[in-house]
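Heads up, there are several structures right after this.
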Structure P
Amino acid sequence: MDSGNTSLKSKKIRVYPETELKMTWRKWLAASRYCYNAGMARLRDTYFEGLKLPSAYDLRQVVMSNIPEWVNSTPFNLRGAAVLDAHAAFKNTPKEHKLRPKFRSCRQPVSSFKLQSQNWRGGTTYPTHKTESGIKLKELKVNASEEIPAAIPSDFNVILDRGRWFIAYTVEEERLTNPHQQAIALDPGVRTFLTGFDGNKVIELGNGSISRIVKLCKRLDRIQSETAKAKGRDNKRERFKLRKLARQLRIKIRNLVDECHKKTAAFLTSNYSQVIIPDFKSSSMVYRAKRKINHKTARSLLTWAHYRFKQRLVHQAVKRGCQVIEVTEEYTSKTCSKCGQIHNRLGGSKKFICPNCSHRIDRDANGSINVFLKTISGN
């Protein structure tokens, strides 16, 4: 396949390993974390002593020669990959931020270990490796949400994300041609995720979806409040149940937002040749000392994760031959799209009513039209 017409795509598949295999993978996660932290500690000490940093393979040799037996009993590849990751993280950090690469913690909600493609055979990892009870891994089932190829085409990661297991690897994907010659300008919002204008009509994307997400957020708040009140040893089991429920709700909220992102990005890149987006600055808009919006609006804005959507949109655009144009959005919501008058007292009103020409239009629709006009005028 011609590399000029292909792009690399990360594929992430949820898997459901048997209980004993889960225990083995958790041990491998701990071993990977131990080797990463040992490598990072060695690099930090060497750097602050003013000595020359070891090469990646020298570092691996040093770490591997001084590990406990329980770590040594795990596969070499995952231990070696963890040390090499630590070396790469430290090496790629600028000198003024050498304390930035942090140690991996067992409390992190997402953790992973890396294996080589040849370590996946017969539908499992290291099929001849034995568990602590003496069972070979090939005898333990790994069910998956979709079919995993018999030969994974690249090195892959086994990921534990908030109690859920995934296998992630990269594949080559053929780039598609985009037959459309139309552009659309987008304006991000809270009530409606995105409002677009393509020169002919206004399109609302994700309209009303925030109400369902807000209900889940309110439920999450109540659970967190109950968790804080359940103090003492007698309520230990109750706190465990509440934290588990809170984790499930966070996953559900994240999945709903991601689903909206994926469907929106697929629609835009499949139907338009150019997508014009503002430079999403949600974090600065909700910064407590400077923000002009209330805490409920700020939370909804952050929940929509507009910047994460932009990253997904750019990826989909490369795949489908679409161009993403980023513009600034100064006064796009406050400017009348009909006469150009700036409405300085717009506030949080959902409707834009021009004080000059009395033009009435939805606030987000007005913003998307102005983003479109701003782009084609070159300002």
Structure Q
Amino acid sequence: MNRFSHLVFAGTFDRLHIGHKKLLDKAFKLTEKVSIGITTEKLYKSKPLANLILTYEVRRRAVEQYIRERKWLKRARFFRLDDIYGPAVVDRTIDSILVTELTRINAEKVNKIRVENGLPSMEIIVAPLVRGDDGEVVTSERIRLGEIDRGGHNFQFSIFNFQKKALTLPRYLRKELRKPLGKLIGGAESQLEQTALKVYRYIDITIYPMVITVGDIVTMSMLRVGFDPDVKIIDLRSRRKPINSKLEYLNSKQYQNSNDKNSKRFKNLNLENLNLFRISDLGFRIYNNPPGSINLRTALIIKKAIRSYINNKNRSWIVVKGEEDLLALPAILFAPLHSVVLYGQIDLGVVMVEVTEDKKMKVREILRKFK
């Protein structure tokens, strides 16, 4: 026999995840009838990356599908939630409300209004927060930020072995990685700016959380057409040759001996030689990333640069000693959903990867094959 007759439960339900599902399961075990409130923009507009939250209709359909599969749909009703109160302050039949510690205070506010309206208080049921494999709470916000999947699995934890310093590309995977991971925007090497303009037009018609470029030529080309990517990853080489023969420092002992600890600034770096990239100062580091590998420390620097842009709009350069090609993979893995990662495809043009949940999972599977 159910403990309660009519329970109310509300949330944004963006990208229905394991936390939502456990709460829904609990709600239908506690009561015969469940009123499910789905928030509208009025409530979530201040959330991080709120513009990425799925539409009300999409979110409602996802919840409906889940409870239909469990044969609970006849016991449910849905309502739009524009404020923290909803029908709970006027509906006498509601006798319970399901919340977490994070939302308990709102339930107490609702009960206060109910009493003022001459209604009995609801029983407040506090469900435990669901945590992912990294010990942090599973939230839609973290999914939008690209940190976890809907099962609460942290993308970093799922592929990084912290006993290793690097992941090495197996020979058998090289052919697979020659296939574009996203939309190929074709263009000859002699027409770099025209190709960059095509890319710019694609980017310009949609609002993306951020744009990351991986590679000297694609970065240089985007800058030349007036677009400044938010994170720029370069190695000052193209096809393993210096992009500018005048860049003497590339062969200097200071560069050859550089590492993350001592390479914060290079006093002898000739900015005229780097006008190509419009680097306005020397406030960047050079990080190691040997060819055919992903240095895990460098990958985490990419993650840090992505977070710095999302939190503070700080654009950054990541200059690599070695080869930056494979760093497109951690860039995709760590970027927020619907970000864009651009990288060059030799003799074909520019690959434009829109970061989606499926794309992240594909990259995760690729990286799990690295040694």
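Table for the structure above
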read-out	value
FRET efficiency 1/(1 + (r/R0)^6) of positions 71 and 167 (r between Cβ atoms, R0 = 35 Å, to 0.05) - highest-scoring structure of P, Q	P
For distance in nm of label points 7 Å out along Cα→Cβ at positions 23 and 335 computed as 6.6, the structure of P, Q it came from	P
Test item: log10 I(q)/I(0) by the Debye sum over Cα atoms at q = 0.08, 0.13, 0.14 Å⁻¹ calculated as -0.60, -1.23, -1.29, pick one of P, Q	P
Value 0.55, calculated as FRET efficiency 1/(1 + (r/R0)^6) of positions 327 and 351 (r between Cβ atoms, R0 = 25 Å, to 0.05), assigned to which of P, Q	P
Which of P, Q yields 1.16 [Rg/Rh (Cα atoms, Kirkwood Rh), for residues 127-230 alone, calculated]	P
Test item: helix-only ellipticity at 222 nm (-39500 (n - 2.57) for each DSSP H run of 4 or more, over all residues; to 500) calculated as -9000, pick one of P, Q	Q
Ranking P, Q by FRET efficiency 1/(1 + (r/R0)^6) of positions 7 and 47 (r between Cβ atoms, R0 = 30 Å, to 0.05), the structure that comes out highest	Q
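Every number in this text was worked out from the coordinates using simple rules, so none of it is lab data. A quick note: this is a predicted structure, and the numbers were derived from the prediction, not measured. Cβ atoms are built from the backbone, for glycine too; each structure is taken alone.
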